[in-house]
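Dropping the structures in below, format is structure tokens.
What follows draws every value from the coordinates through simple rules; no lab data is involved. Fair warning: this is a prediction, and the values are worked out from it, not measured in the lab. Cβ atoms are built from the backbone, for glycine too; each structure is taken alone.
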Structure I
């Protein structure tokens, strides 16, 4: 059974905070594979604020190729096993609205031998019980929670048996903030 960590997002744009999460999970959590699941349209976001999904996918592929080169160089320098980041575009092939619950069901159907973990920031984790069938997601999948400033979710993590990355560095940046600077 392959342990696959899934990091969902619009990545509009991808920024160092996303990459820091990916690198931390790859190097500190027990996973065999790390996939960034690009969502063409997050149901919580207005389509107007999102760049064209195919442009985001193209840019994400390019940026992750470069990031993987960096990860490989770090692994070689520290004599550790190189784990790369993969891009998963499954949501480009699903009907809208794109709900994580539906995506997870489709992934389990396609790869029944994989054990999936969902990686989220504390802000998203705090909202998960309100997602479409969010309670079902929390009951059926392991969740790794990356800390975000201003979100205290340890009690919620205990309730759902989620892993809170206590020692992960805090990156106080968001795609919304980056877009507002443009």
Structure II
């Protein structure tokens, strides 16, 4: 854990009907002093929405060569590279070459995030997806965060339903093609 980090705990009830994933998760998430609550919440959502055997948070800011979330198989090989925020094209290129699958989750305006990738070279760009949420969704959910959180997530037909701290919210989970952004 980084110095100056605050630990947040999440008890997550996950029902992802679209993927057939139903899990109860207990997460301890370190939020670095320079990290926003919106970014941290997006990390938690990325973890839950990509949940599978071998998933883990990286060491965050201290792990400059790893994404926010990654999945490793039983041999330790990285199978999924899951970025959060607005990674640069070089980072996506590196992750895409290393892992079988690369995805980005953002709490920012997806058009601005993708605009930074225009004309850049990213290995396997057509297979990389940027996922975003409805405007205001992450900020509204982040405002309900506490140090200890009970979080209920349901996903059905591309729609996310979230209950956090007595607040109920919903958002579409929007998928954007990184390859199209690069060629735009």
Mean count of other Cβ atoms within 10 Å over residues 38-45 gets 23.8 when computed on, of labels I, II, structure II
Calculated from one of I, II, mean count of other Cβ atoms within 10 Å over residues 86-93 reads 15.2, and the structure in question is I
If you rank structures I, II by mean count of other Cβ atoms within 10 Å over residues 6-13, the highest one is I
Comparing relative contact order in percent (Cα under 8 Å, 6 or more apart) across structures I, II, the largest value goes to I
Comparing I, II on Rg/Rh (Cα atoms, Kirkwood Rh), for residues 14-93 alone, the highest sits with I
Candidates I, II; distance in nm of label points 7 Å out along Cα→Cβ at positions 102 and 126 computed = 2.8; producing structure is I
Matching -13000 (helix-only ellipticity at 222 nm (-39500 (n - 2.57) for each DSSP H run of 4 or more, over all residues; to 500), computed) against labels I, II points to structure I
